[in-house]
Structure I
Amino acid sequence: MTIEYHPLPPFLPEDGSVLFLGSFPPPKARWSMDFFYPNWINDFWRIMGLLEHRDAHYFEVPGEKRFDRERIVAFCEARGFGFFDTATKVCRLKDNASDNHLRILEPTDVASLLLNMPKCTTLVTTGGKASEELASTIGSEEMPPVGGKLEVAVAGRQISWWRMPSSSRAYPMPLEKKAEAYKVLMDSLRP
């Protein structure tokens, strides 16, 4: 069993309006970049590439098994997308990236993240464990359906909470189906 503190600072664009929350990063040995959703076999950035550029490989470095951090950061800043996770301290029960083997020892203070994103109106959880932890953290007795949203009060404001399917390949859903679910969210964010 290994105890870990979150290895990344929150990414909170000044004018950000959307905060994505996963559960916790995989072990550093599985990273392909120093940013959120760093695991090469996680499809989050492929989903974003499909939806924003009609190219699942748009955020990949051609010929390498890594994502293009600079391109991703520029995209997130332009879209007002912030990132962190629902846990800041965990006990990893096995040396892998599975949420099933994470025990959360210290949940993230989501309200304090929102204080740094005064224009944030949307929270997005990417997977079951992140959704369960957010519900517990904000004291919500219900969760949105997968691919749907729920209006909640967090840090003194009304927030649209979207619960998306996990972008992990361990989640039994093809990339295209995950992208369809995320498309509903992304379409709702457009002016």
Structure II
Amino acid sequence: MLKAALRQEFLQKRKLADELWLIEKNARVAENLEKYLRNNAFQTLHIFLPQLNSREVHTFYIIELLRVAFPAMRIVAPFVIPGTREMEHFLLTSDTHLVVNQWRIPEPDPLTAQKILPEELDVVLVPLLAFDRKGYRVGYGGGYYDRFLKLVRPDTVKIGLSLFEPVNEISDIDEYDIPLDICITPDRFYNFQ
């Protein structure tokens, strides 16, 4: 299927999803992510923050879980540079002041938060609407993460978080699309390495 059709289909699936279903699926994604991270020694993890009222993976819940399970891990979140399609990245602590951007996404305040460089990241949790069996994903269409993922180290692990299982194939992949290494769903994790 084409990205545009998948984007529309999965936005609609999330919109129509029952609230209890969402709570259960989010909890299971978080549990599976914690299991995966327990078997790996990551020091710095990048996480996206969810768009308010979007019904995407509830990463604030994941952040709290990670802070308890991995107290030494540094957690980093993005800030979109206004007027560009570029992001900067900042340490996310319990004291980090968040500001809400034009898309209703909370971000660390770049005036008060500690900046972290892309090459410092060991793992990046990547937002998506859908993904396929080869590890390619459908995002929201802005290309922010495809640009950002080109800047991380070659050994940085790219993990998608999805409430849904994969589609067979995304048919309009291009040279700008960067595949995931892993995708974690409520039922399992998919390894594309």
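Structures compared: I, II; top value of FRET efficiency 1/(1 + (r/R0)^6) of positions 61 and 93 (r between Cβ atoms, R0 = 35 Å, to 0.05), i.e. the largest, recorded for II.
Given a value of 1.3 for distance in nm of label points 7 Å out along Cα→Cβ at positions 37 and 173, calculated from one of I, II, which structure does it belong to?
Considering all the candidates, the number was obtained from I.
Given that distance in nm of label points 7 Å out along Cα→Cβ at positions 109 and 133, derived from a single structure, equals 4.9, which label among I, II identifies that structure? The read-out comes from structure II.
Structures compared: I, II; top value of mean projected area of the Cα convex hull in nm², for residues 117-180 alone, i.e. the largest, recorded for I.
Across the set I, II, FRET efficiency 1/(1 + (r/R0)^6) of positions 101 and 149 (r between Cβ atoms, R0 = 35 Å, to 0.05) reaches its highest value in structure II.
Comparing FRET efficiency 1/(1 + (r/R0)^6) of positions 5 and 125 (r between Cβ atoms, R0 = 25 Å, to 0.05) across structures I, II, the highest figure comes from I.
Where a number appears in this text, it was derived from the coordinates with a stated rule and is not lab data. Fair warning: this is a prediction, and the values are worked out from it, not measured in the lab. Cβ atoms are built from the backbone, for glycine too; each structure is taken alone.
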